[in-house]
Structure 1
């Protein structure tokens, strides 16, 4: 899935982590690999993240924080930054959505919205 504004493109790939999951304990682990590409003319630094995680029971969790995986990367024009993180749901299906707050080297704030994407155990969605 790819999400973008004029300058920043975000691609997200998800994966169910069977070995780290315990369905009998209602713990379904997922990894998500994010690629943030700067297609604009100015460097941009990722300052904060905001995620909304909703499981199959419609239970909602919000995560706010500085940067991603402990970093606030500066992404130069034409460059990309990649990271992998994870989430544990109580159900085999859920969604994530959110945004990154960034600032370019002109001091302009960029809000990069990330539309809902699916987290799903294989064959759970037809």
Structure 2
């Protein structure tokens, strides 16, 4: 077992898996039944929004914990904060660009024209 496995919190991992399930099932209902007005699908789609909210709460909790540890260790200087943001960006941006490019490829594979606003998704 490595150090990261020892630091895992089962409850947080469980909540993350619930959030993933809610978002995936919501998107699946939108893809399979896009025009359905059935109340069951409405509830499923609302639960998807709750899953997204849950992701934001978990993210805030985890990042807030990291920031509080930095404050306790008196690592709040300019260089410490820049280092913190760099780590956040290097964890987020590669995944963002991967999903963006996959979506563009799928769009092109389906023979659709890319919207002119696509450039707005690139920093």
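With relative contact order in percent (Cα under 8 Å, 6 or more apart) computed per structure, which member of 1, 2 shows the largest figure?
1
Using helix-only ellipticity at 222 nm (-39500 (n - 2.57) for each DSSP H run of 4 or more, over all residues; to 500) as the calculated read-out, with 0 as its value, let me know the right label among 1, 2.
Among 1, 2, the structure yielding 0 for helix-only ellipticity at 222 nm (-39500 (n - 2.57) for each DSSP H run of 4 or more, over all residues; to 500) is 1.
13, 43, 28, 13, 2, 0 is what came out when P(r) over Cα pairs in 10 Å bins from 0, in percent was calculated for one structure; which of 1, 2 is it?
It must be structure 1, since only it matches.
Work out distance in nm of label points 7 Å out along Cα→Cβ at positions 17 and 41 for each of structures 1, 2, then name the structure with the largest result.
Structure 1 gives the largest value of distance in nm of label points 7 Å out along Cα→Cβ at positions 17 and 41 among 1, 2.
If distance in nm of label points 7 Å out along Cα→Cβ at positions 73 and 105 computes to 1.8, which of 1, 2 did it come from?
Values: 1: 1.8; 2: 3.7.
Source structure: 1.
Read-outs: derived from the displayed coordinates by stated rules, not from any lab. Quick caveat: nothing in here was measured; it's all calculated off a predicted structure. Cβ atoms are built from the backbone, for glycine too; each structure is taken alone.
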